[in-house]
Structure formats: C-alpha cells, structure tokens
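Once you scroll down, you'll see the structures, which are given as structure tokens.
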Structure I
Amino acid sequence: MSENKTSILLSDVSVEGNLVEKDKIILDAKISGDIKADEVITHSRSNIIGNIKSKIASLGGKLQGNVNSDQITIKKTADINGELNQKTLSIHEGARLKIKTETYK
C-alpha cells in the first residue's frame, strides 16, 4: 500500500527551474519555472513565474503563467495573469485576475 506524500516549500525558499512532484506540493515560495504535480496548492506569499499542470490546483498567490488542471480553485488572495484550461473552475470573491479561460470535458 503506497501513501501519498506532500512536499512543502515555504516563503524563505526561492527556486529557479522546473518542479515535478508525483503527489501533492504546497507552495509559499518564489518559483521561476514550470510546476507539475497531482495537486498544487499555492498560498498568499507565493510568487510563481511559470506554468502549472496538475489534476487539482488551488491558487492563492501571485502567478504569471498558464494553468492546465481538471479542477481549479482561485482563492481571494490570488493575483493571476495567464490562461486557464480546466474541467471545473471556482473563483472566490476578491481575487485579482487577468485571465483567459477555457473549460474542457
């Protein structure tokens, strides 16, 4: 029986390059590069320049890039500039968005 693992990068971390995580990644860090994981969660102090590919994305920080995910939730602390591709999209009131979005089946 395999268990899912979670990787966490806090606000004092800065990464230049792509991140790949098989399961779940929680980010409150500065990332310059693409992120691929089963589930991606960004918090209010995260600053990402790059694309996100995941099954589930919960976005709460600054993002300049595109998101391709089955399920996207945009929290009120989010500041997003890019294109979103998703099956379902949820946006909390207060988020700052400059986006183009397309829903797929």
Structure II
Amino acid sequence: MLIVHVHIQVKPECVAAFTAATRLNARASRQEPGVLRFDVLQQADDPARFVLVEIYRDAAAQAAHRETAHYPVWRDTVASMMATTRTSFKYDDVFPADK
C-alpha cells in the first residue's frame, strides 16, 4: 500500500475553480482499480489550502494514475491556480486498519 498526501495552496480567487476541477479528478481517480481511496480535504481556517489523500494498492497503481486521461487534464487545469508549488509526501502503512 502507498499513501500520498499532496499539500496544495491555491490563489484565494481560484478556490471555487480549483475545487470544481479537483472534484472531477477525484471522482475519476476513485474509479481506477488501483486506487483504494482518494480524498480532497480543505483546511477549515484557510480555505485556500488543500490536502489530497491518495491511497494506492502499490507504487504501480500510482504510476498508472499518472497515465490516465483525467490526471493531466487536472494537472494542467489547476497549474495556474496554485499560489505555491504543490508538495507531496509518501507514507507506508505501519498499522493497517484490518489488523
């Protein structure tokens, strides 16, 4: 299992457009066979900050996600909406929920 947290800060005037584009991407991502979870979180005290929580079966599933038709559309659509470069952090599951 591969867990990725993507931290994104968007320009305040782009929050609505970013949210709409990201919801479309998340819906499509959740249909991928290797995606176990794909959540979009918005920071409560700063609505221009988001975290994408992406959980993949493995690294190959994440690579496949980047090859889908919807991912580059999202990436290119939101690129100009970013206030800063997005950052991502990868995690391993050390205590699975089913154990």
Structure III
Amino acid sequence: MKQTGYGRIVSVASRGAMQPAGQLAAYGAAKAGVCNLMGAIAEETKERYLDITANTVLPSVIDTPSNREAMGNDDVWSWVNPESLGKVICFLASEDAKDIRGANIPVYGKA
C-alpha cells in the first residue's frame, strides 16, 4: 500500500470492543486491540499517505445458521444481517469513504 499510495483496510471486530460483557473479558480486550491497531494505522498514514484508510466495523451477533443454532433466538432483534454488514464493509472499502479514517463503526440491527 505504501508503494502505491493507495489502500483500504477494513477490520471486523465486535460490539464487545466498546461494550464489555461479563465472562468475555479476553474477547473484548482482543477486539478493542483491533480498534486500537486500526486507529494507530490511520494516524500513521494520514499525512503522508492520503489515499490509505484504516477503519473497523463493530457488529453485534451476525445472523448465521450456526449462530442461530448455538444461541437460539436470544436478543435476535439486535443481530446483524450479513448482507447489511457486507454493505458497510464495501462502503468503507470504496472511494466514497476516502475521508473516513480510524473510525469504529457500530453495525447493529434487526435480523
């Protein structure tokens, strides 16, 4: 990316990065670390590499068959439709998001 001066980094962390939950301390800390890493990359590249961006999406539970099987319908109202999450990621990877750097974007919604 530095050689071409262009790139988009979009990491997927979790809602747990910003909203701690009991019994998930290590998970939340790891996801918060992803957010911090993307923020640091955004800071390191913002002046010299104007066309490189780094951002993170923070989905709640993603509505997949395996998650439904494992969790039933627990809090299904807050689950994220995979296609919706994909649209946010595609936006962040696009030229339209060229001025978004170091953002942690929550993606919660109805399944």
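Quick note: the coordinates plus some simple rules give every number you see, no bench work behind them. Remember, it's a predicted structure, so these values are computed and weren't measured experimentally. Cβ atoms are built from the backbone, for glycine too; each structure is taken alone.
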Quick check for you: by Cα Rg over 2.2 N^0.38 Å, which of I, II, III is greatest?
III
With relative contact order in percent (Cα under 8 Å, 6 or more apart) coming out at 45, pick the structure among I, II, III it was computed from.
II
Re distance in nm of label points 7 Å out along Cα→Cβ at positions 19 and 35: value 2.0 computed from one entry in I, II, III; matching entry is structure II
